[in-house]
Each structure stands twice: as C-alpha cells, then as structure tokens.
Structure P
Amino acid sequence: MAECTVTGGVRDGRTVIALAGHLTLDTVQHTEQRMRTLRREHGEHVVLDLSGLRFLDSAGLSLLLRFYLAAEGRGGSAVLAGPLSDEVLYLLRTTHVDRRLPVHPTLGDALAVPPPADGGVARAPR
C-alpha cells in the first residue's frame, strides 16, 4: 500500500506542510488529520509543499481544495509549492485547480509572496 507522509512547521511566518508519496483514497483520511493538526498548531496561512508528492487522485485533489477553502474561511490562505511531479501537475491543470489555487514553482518562491492581509487569495506569478 502506498503512503503519504506529512511533515510541517513554521518558516518565514507561514505554516509549511510537506506532503510526500501518494495522496489517494487510501491515504487521505490520515493525511487530512495530520494537516489539520499542523494548521491548528502553526497558523492559517499555509504553504503546501508538494515537491515530494508523486501521485494524486480525485480524493487527494478534493482534500487540497477543502483545505484551501477552510484556510480562507478562517481568514488565512493556502498556496501550493513545487516542483510538482508530472502526474500531479497534469491533474491540477486538467481539472483547472491551478486556476483557483496558486501554484508556485518552488517553496522559496511561495514563501517570497506575502500572504494576503485580508485573507484573500495570494496569487502566483504567471
């Protein structure tokens, strides 16, 4: 069975949550619990580092969207950081999630863009 590891902490005043492995129906429940714990402990302005994520299915995609909406609903923000695997990037693009959730090429790029002061969307440069 494939796994999704979740690690996190604070970097440059933002909650950084790194996902690695496979985010699928089999792993989404544990992943979500860990992500919520990290957000509660470290704050609502979140950078999701997906550079270690190798595969993402519809359940994983749904989790990313729910997490983004929850952060926004609490006055925070969420952005994605890569570099993304071809499989993950393909799914984000074909579902147009990359138009809703800002995707930055690297973690450093994501952290270089300050979170929105009003809890709105922090846009990635195009």
Structure Q
Amino acid sequence: MFVCVVLRFVGPGDDLRFCRFTQMMEQRLENAFAEAEAIVMNSHSGLAVQILSTSQSMGSPAVSLIYVVHNGSVTLNGTTTSNLLSQLTAELVGYFLFYPPLITAERKFSLAFLSYTNRM
C-alpha cells in the first residue's frame, strides 16, 4: 500500500523529471516523519522514504508524490504511514516540505493507481 501527499504547487525552478527533485522531497518527507515519530512515540528510528511516482496534471500547479516508508528492511503499511504523518498539522508538514500540502497523507491501495498517475 502506498501513501500520497499532494502539494499545492512547487517552485518554478523545480523540475519533477529530475532525480534531484525526488531526492530532495524524500529527504524533506523523512524530516517530517522524524518529527511525527518524535512527537507521537518519543523516539527516532530513522524512517526512510522512497518516492515511487511524481505527477502533475496538465494545467494544474498541484503535484502528487506517491511514496512508501521503510523502517529498516520493513515497509510500513499505508495505514501506519498515513496515521503517523497525519499527527502533524498541515502547516507543519508544509514547513518540512517547503510547499503547502493540499493532502498530507492519503492512502493508495493498488498499483493500478500508480499506473494511472504515471500516464497523467
């Protein structure tokens, strides 16, 4: 199961097609998860984020990031991931991501969604 965050917009110099953007957003999401983990569980296990897909609909400034979160060799399920990030306010998630989110942690259930978003 995957999780999606939708950003209202990204900066004009950020190109979704480059690895640099994906790597930057993975690091920023990891920082957000570290904060959520510290607040909720009073711990820090070094969660790692892997972005699987980035997409932007034609004519829309909004950007979708589909990702999974790993704790070591274990992939967290979408419910756990979504619940953890949802403990932060949208403003705080936006602070970590540097862009305001429309959706902070929506669960996505299948590869069919991932295939669909890659065609957009």
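Here are the numbers for this structure:
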{"item": "Value 0.20, calculated as FRET efficiency 1/(1 + (r/R0)^6) of positions 40 and 56 (r between Cβ atoms, R0 = 25 Å, to 0.05), assigned to which of P, Q", "result": "Q"}
{"item": "Origin of the value 2.0, where distance in nm of label points 7 Å out along Cα→Cβ at positions 32 and 48 was derived from one of P, Q", "result": "Q"}
{"item": "Of the structures P, Q, the one that 1.9 was derived from, the read-out being distance in nm of label points 7 Å out along Cα→Cβ at positions 16 and 80", "result": "P"}
{"item": "Among P, Q, structure where relative contact order in percent (Cα under 8 Å, 6 or more apart) as derived comes to 23", "result": "P"}
{"item": "If distance in nm of label points 7 Å out along Cα→Cβ at positions 24 and 104 is computed and equals 2.3, the structure in P, Q", "result": "Q"}
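Rule-based calculations on the coordinates, nothing more; no lab input. Every value quoted in this text rests on a predicted model; they were computed, and no experiment measured them. Cβ atoms are built from the backbone, for glycine too; each structure is taken alone.
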